[in-house]
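Below you'll find the structures, each written out as structure tokens.
What follows draws every value from the coordinates through simple rules; no lab data is involved. Everything numeric here is computed off the predicted structure, so don't read it as measured data.
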Structure P
Amino acid sequence: METHELMKKTPADLAKMIGSGREELRQLRFEVANLSQKDVRRVRKLRKDIARMQTVLTVLTTTA
């Protein structure tokens with residue numbers, strides 16, 4: 001997701017998205033370890049998306 005799209009979300013929505021992203025990342029790591037997932041770059045993209053969401057959440061909560 002793009003940063004400008006994330007800035008429009010509420011902090012509660014971002015927290016939910018971070019939680020679901022972490023759960024998806026956990027499942028994806030198991031799939032990669034079991035060789036059932038071929039797209040290993042998706043792990044890197046998901047990690048960066050979660051970090052982006054956390055950064056936007058921090059910005060929104062410190063400025064509000």
Structure Q
Amino acid sequence: MKVKITDERGNKNEKEIQIEKTSVKDLLEQLKINPLVAIVMRKGEIILESDIVTNNDEIKIINVIHGG
């Protein structure tokens with residue numbers, strides 16, 4: 001699975017990981033990304049933590065800025 005990660009400053013990082021299938025929540029845990037500050041997309045659409053992703057998916061993870 002190809003995972004593209006964009007941090008809160010717009011820096012981009014691409015990773016190739018081998019996972020047959022997993023939930024978005026488990027993927028974020030494996031990548032050590034807090035799900036409360038991340039938006040996960042597949043094919044341009046936002047997907048939920050409960051959605052399943054597979055090795056054939058290309059996933060984009062955007063870390064969002066928050067605060068006051």
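Here helix-only ellipticity at 222 nm (-39500 (n - 2.57) for each DSSP H run of 4 or more, over all residues; to 500) has been calculated and equals -26000, so which of P, Q was it run on?
P
Suppose Cα extents along the principal axes in Å works out to 44, 17, 14; of P, Q, which structure was it derived from?
P
I have 44 for relative contact order in percent (Cα under 8 Å, 6 or more apart), calculated from one of the structures P, Q. Which structure is it?
Q
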